[in-house]
Structure 1
């Protein structure tokens, strides 16, 4: 089983997770930039973070045979903080980097006017740079948030087939697919979706334009949830080709629209800027 996790926050994970993911079949991933759990106080903290997603994390992933790509953006939560908004002006110099395969995560958290402005501006950046967009749908008032998101997308210059609507569930999947966008589902131990609910959605809606991710981060989450969905699909009677479409071909097709996917992993360098993943000597 080959797996492409299209949304996972490896900055929050350990090298043991990389090894376990490789052993489970993960060969590629996309790491979206996101909120770190406490407020950033200046744009400079974003830039160091972006640099890590472009350098240190691909280096770490390569040690375990996993191709690492990222998406960069001002995330919805911090779009409400005036200290962070200047990041929008600096994003263009990051969006030209080879391993950036989309603008994201963008979208809504609390559905404020500031989030409206940031979402519209970053959809335009995606269009200007010929990149797809990874859109975070809100965790509260999900259906209303999806409809508001779709309104902004329709007013943008980015076509629906270049948009991945993430964190969907049973209440939002139909409208998301009907819009022409791609549909993403985050599988979590306690919140969001689980394997059984995902199987039910796949039985109703099929496997076209559907992506499954672990969205694993610093909270209670599981970087092997993609593999667990694949196993659940097989146990539920889906075929190997169905599993391959959901866990590999769909994320490749979506992010491949960037023209930047590099799914092969070259022999990794032993050091990144003089540092290795080893601590305490060889």
Structure 2
């Protein structure tokens, strides 16, 4: 027989003796957040933006100054008086390509840093433990990379507006925005893949030196592709960075250096396809936990 006195529990909201209901926790393995985790995704995005913005002299202004030096060197050495490329002054031709090249390189640099430094410093759990799905993690990291690329592009464009002999007033702003975002996303995905694969900073630097830089320099940034030998034109048409720079340049000067049919539409579709492919590969790689989880 139970001799312990029975304690009655007052119902909720019946006075000072109110007993609150115990918090409800989801069963193990059952997701508690069943929709898009916008607050968590936003927090990670803001954290990544604040990280590179805290050292903006290195991450935004230094790349802008370096790219401006390219503009000075090539316009002085190769510009000449009255030299024109595909019907526009050489300085106007090269300026959009330089802006796009800087945007691509900085998008890659940003996305290839976060997970890599987390693996090296042992803080990778800060990315893996929060209640973020793989897709939400990708959106936040690639979004921060695109943001850095846009800020670098705006800084360069503003400087070139006041540069003598250079005209960078957009003729088709929609093309500038579309190809700027698509190109930055493409290198953002590539940087994220690199950060998963790399085990030290030398690995990421190798991808920068042997993949990103050659793709950027051999994409028609400093020359017109239609003046190349036929076999070299075929190589250029297989370079996704070429389509990003061609479409971005079209937004500024209103013409392209390509003989393919519907070049602007082809470039947009090509970049969308490349981004979709890289996005799927990135998702599957992160979901597998390869080189991220023990």
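Values in this text are rule-based calculations from the coordinates and carry no lab data. For clarity, every value in this text was computed on a predicted model and none was experimentally measured. Cβ atoms are built from the backbone, for glycine too; each structure is taken alone.
Who wins on Rg/Rh (Cα atoms, Kirkwood Rh), for residues 140-211 alone among 1, 2, i.e. which is largest? Show your work: numbers first, answer last.
On the way: 1: 0.97; 2: 1.09.
Once Rg/Rh (Cα atoms, Kirkwood Rh), for residues 140-211 alone is tallied for 1, 2, the winner is 2.
Using the calculated result 17.8, 55 for Rg and Dmax of the Cα atoms in Å, pick out the matching structure from 1, 2. Don't jump to the answer; show the numbers that get you there.
Working: 1: 17.8, 55; 2: 25.4, 108.
The correct label is 1.
Taking FRET efficiency 1/(1 + (r/R0)^6) of positions 156 and 268 (r between Cβ atoms, R0 = 30 Å, to 0.05) for each of 1, 2, which is largest? Don't jump to the answer; show the numbers that get you there.
Numbers: 1: 0.20; 2: 0.85.
Between 1, 2, the highest calculated value is found for 2.
Between 1, 2, which one scores greatest on distance in nm of label points 7 Å out along Cα→Cβ at positions 172 and 204?
Values: 1: 1.5; 2: 3.5.
Comparing 1, 2 by distance in nm of label points 7 Å out along Cα→Cβ at positions 172 and 204, the maximum is at 2.
By the measure distance in nm of label points 7 Å out along Cα→Cβ at positions 52 and 236, tell me the structure among 1, 2 with the highest figure.
Numbers: 1: 3.5; 2: 2.8.
Between 1, 2, the highest calculated value is found for 1.
Could you figure out which one of 1, 2 the value -11000 for helix-only ellipticity at 222 nm (-39500 (n - 2.57) for each DSSP H run of 4 or more, over all residues; to 500) was computed from?
On the way: 1: -11000; 2: -19500.
This value belongs to structure 1.
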